[in-house]
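Structures follow.
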Structure I
Amino acid sequence: MSQYRLNLFIPPEHAKRLDELAAKKGVSKSSIVAAALASWLSPDAGDQREAAIAKRLDRLSRQFERLERDQNIEIETLALFVRYFLTVSTPVPEAHQEAARAQGKARFEQFVEQLGRHLLRGRSLVRDVVEELQPDTARLDEAAALAEAQERAS
């Protein structure tokens, strides 16, 4: 394949980076420049870059939408809990308010410590509760077989 010789001027920082890349990859500087130029001049290169960026943006948009949905669920959950708590809580008599504040402060500190320990574990409380509530199908099958055997026996 015949090649065309071209002399060009580039900034010193580009020349340094080109030297480093060629040494790192073990290829000639000419081959790096030729590949970059081919990519730049390729009619599909722009489309490919645009498609890759669009795909990445779509994925980021979906992730953002999931985060937004989860955040809305958390906000609604907290709002419902606060409304329920305020509805069912009886007001503290004036004489007991100082003791209630002290107890509330102690309970809050305990809550924060427990939250810290839970976060360090790396597990989700919601996931733990869901796993506890989901029936174990193997145990359900055993119970059904036992009930069937008892029906046959009687």
Structure II
Amino acid sequence: MSSTVEKYNQASILLVEDDDVDAMGVERALKKLKILNPLYRARNGVEALALLREEDAIPRPYLVLLDLNMPTMNGLEFLSEIRSDEALTDSVVFVLTTSKADEDKTAAYRKHVAGYILKKQVGDGFIEMIKMLDHYWRVVELPHSQPKEI
């Protein structure tokens, strides 16, 4: 049991979100549920890639919560980048967006996201989504080793 708790407590979260209100909602939900996983934030895909590519900036294992509609580099462009990067291709990504567009859902799943979550369906203050993620990283094995040098 302790190894499971230890593994999930080590899972970092990268929130790629340009909206400060949504970012604060995710942070509050984590605190309210007493989830201590480290939370990192990038405001767009370019910032997120820089964090993920910087050695030891975000400890593995990690999962990414990704908004689609962002300036500079949107979520789908970010997904294309990480899926073509050998060191990042195994990143576990959940889309967290307002977009109900079928073409966005299809494009995201074609880029191997773990889930597509609509912000308005996550419930009051992101609590239900965070509960789901808490359960998720307790029962799945996340890629945790550091990528090999290429």
Structure III
Amino acid sequence: MPDSGQDHTTDLVLCNPAFFGSKPDMIIKGGMIVASKMGDANASIPTTQPVCYQPMFAAHGKAKQEACLTFVSKAAFDAGIKDAYGLEKNVVPVHGCRNISKKAMVWNDRTPKLTVDPETYKVTVDGEEITSRPAEKLPLTQLYSLF
């Protein structure tokens, strides 16, 4: 998190668990709704199709700037980059990111040697051939985008 001296913001995506990762119901940034699913504005019931994502309160006017953060270096922040460039979004300095590497990733810290034989398309990881079976299930595909 940036050390801005301000309250931290949280982005939130609300969704039906069955559609997690593919179709959020509502997107909230900085405490304001940015986008949400809405049906036809001329309909007499609220569940009409098609339901499309529409820009909401935080996507209009000055709210766009209030719902966003622009991350800059500490030197740029100290030099007054927000005023110098006339930026309207909130500007915060980042810190502690110079020494981050692959080793800092908790679940993805390996850097194996990958090779692909251009003739046979065999893939090896650290000299060991890897294969995969055809998928039996394909989550988050066309079935989730019908309606």
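Here, each number is a calculation from the coordinates, and none is a lab measurement. All figures in this text were calculated on a predicted structure; none of them were measured in a lab. Cβ atoms are built from the backbone, for glycine too; each structure is taken alone.
Out of I, II, III, which structure matches -12500 when helix-only ellipticity at 222 nm (-39500 (n - 2.57) for each DSSP H run of 4 or more, over all residues; to 500) is calculated?
Details: I: -28000; II: -12500; III: -1500.
Structure II accounts for this read-out.
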- prompt: Quick one: distance in nm of label points 7 Å out along Cα→Cβ at positions 39 and 119 came out at 1.5 when computed from one of I, II, III, so which one is it?
  reply: II
query: Thinking only about distance in nm of label points 7 Å out along Cα→Cβ at positions 23 and 111, which of I, II, III has the largest value?
result: I
message: As an exercise: P(r) over Cα pairs in 5 Å bins from 0, in percent, calculated from one structure in I, II, III, equals 1, 6, 5, 8, 9, 8, 7, 6, 6, 7, 8, 7, 6, 5, 4, 4, 2, 1, 1, 0. Which structure is it?
response: I
